[in-house]
1. A value of 94 was computed for volume of the Cα convex hull per residue in Å³, for residues 160-239 alone; which of 1, 2 is the source structure?
2. Where does the value 14 come from, among 1, 2, when relative contact order in percent (Cα under 8 Å, 6 or more apart) is the thing being computed?
3. Can you rank 1, 2 by distance in nm of label points 7 Å out along Cα→Cβ at positions 64 and 200 and just name the one with the largest value?
4. Out of 1, 2, which one gives 1.7 for distance in nm of label points 7 Å out along Cα→Cβ at positions 56 and 88 as computed from the coordinates?
Structure 1
Amino acid sequence: MSLPTAPEIQTAAATLTANGLPVVELQDVTVRYRVPRERYRTFKEFAIRRVQGRVQFEDLLALDGVSLQVFKGEVFGLVGANGAGKTTLLRLVARVMRPTKGRVIVRGRVAPLLAMGAGFHPELTGRENVFLNGALLGYTRHQIEEKMDWIVDFAELRAFIDAPLRTYSSGMMARLGFAVATAQMPEVLIIDEVLSVGDIAFQEKSAARIREFREAGATILLVSHSMASVKKMCSRAAWLDHGRVMAVDQAEAVVEKFELYMNP
């Protein structure tokens, strides 16, 4: 079965504003978590001390005054060490959490690939999980039924689609998640490291799909620890460190600064 066509993507992208406004915009965004100062061996110990008023908390800044603009048709990379705030930023754009301070503006429908297997249930079959995950992404049942054959074929799971998800390998789950997220044409596609899972052939297939989205005007936010992938796929990038934006520039320039910082 053929891939959904570029005109389908263009139809979705055409709903975006045509006046140059960014598709994704973060305005002085801060995310602060309250975490216990001490570690507790069990939840029971934590609960007892909490009731007794003996738990002390401290603030952890996941993002600190972040401002970014991402425009239509960009493949925008996010780089940084573990804990830099990249995944938190993606969750804000995906509307699965809210900032402590600041504004997050997204002009269009978002399809997030935030984690391998996110939104899937291990006891359901692959087919049942397509309906479940599709519903979480905002697809109607009719839309999912129309795209089911494409999803199964793109994920290369025809022989396994009616088997329980718990029997799938990590690569199989990644392929299914990517196929569901990209079956319809979002204005914004969010990808968090999932392209590093699976064999080389499927990684190349996924990269080709992303290029198709980009050529049709969709906006893509990409997190990857592969600097080669960021340079190859992204037009611009931002480097995050301890929740702050250290640089925003052409992808190659940002990667160069980040690598120099990590390996002086």
Structure 2
Amino acid sequence: MMNLCTNAYQAMFENGGILEINLQAVQVDKQLALQHPNLHVGQYVRLTVTDTGTGMDPYLLERIFEPYFTTKPLSEGTGLGLAVIHGIVMNLGGAITVQSRVGIGTSFNVFLPQLNVVAESESVGRELIPRGDERVLFVDDEEPLTVIGKKLLERLGYTVTVRTSSVEAFHAFQANPEKFDIVITDQMMPNMTGLQLSKKIKEIRKDIPVVLITGFSETLNMDAINDSGINEFALKPMTTNDIAQLIRKALETKEFSK
């Protein structure tokens, strides 16, 4: 959802507009199932993200889910966002559709199979999410994601410094290495990747934990991750509990290694 909202935000960046998000249970009928082979007749949850931005012409609509296809300048993105979303949705047994008109806006519909949830014990679903009070340097070149990430981490008790440029993040760390207790970074960013940022940070302060969270893994390998000094690595999307657990694991590893 964050990726879809980011695309909507960018489509409305110059002239503003309205972003609408809707979630509802729907029945997929035979006609819709025939149009989308990954769907079957039955109950689904439909997430709809609609914007009143620039819209797309038919040529763009045919290619938006292709890996590395993007309408942005090379310095502003990799074109992997919608391809990643498409892959995740398909792997979950769902489908994603898009309608768009130039000058009117765009609407994405994500269909996911509805699960039959059986009531379990009161403790299930109420697992305590680990919190902390450490100081976090959070780095992502997508500004909407930094806004969401900052709010999430602050709700968990952390003090958060945000940078939307890996170069600016490095300069902030270089200026005061003791100001931060952990670094959380995206991978695919202009000028300096997350791995490169980690390596430069570790040259200054070897003991600081660095967590890499990315939406695409095929450009990475474990040798590169290890060489960069990354302490923990995870793929988007992640739940609040996933992120909270990952942070504590990275910080506890640091404490254990002292």
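Every read-out reported here was derived from the displayed coordinates using simple, explicitly stated rules and does not represent laboratory data. All values derive from a computational prediction rather than experimental measurement. Cβ atoms are built from the backbone, for glycine too; each structure is taken alone.
1. On the way: 1: 102; 2: 94.
Label of the source structure: 2.
2. 2
3. Structure 1 gives the largest value of distance in nm of label points 7 Å out along Cα→Cβ at positions 64 and 200 among 1, 2.
4. 2
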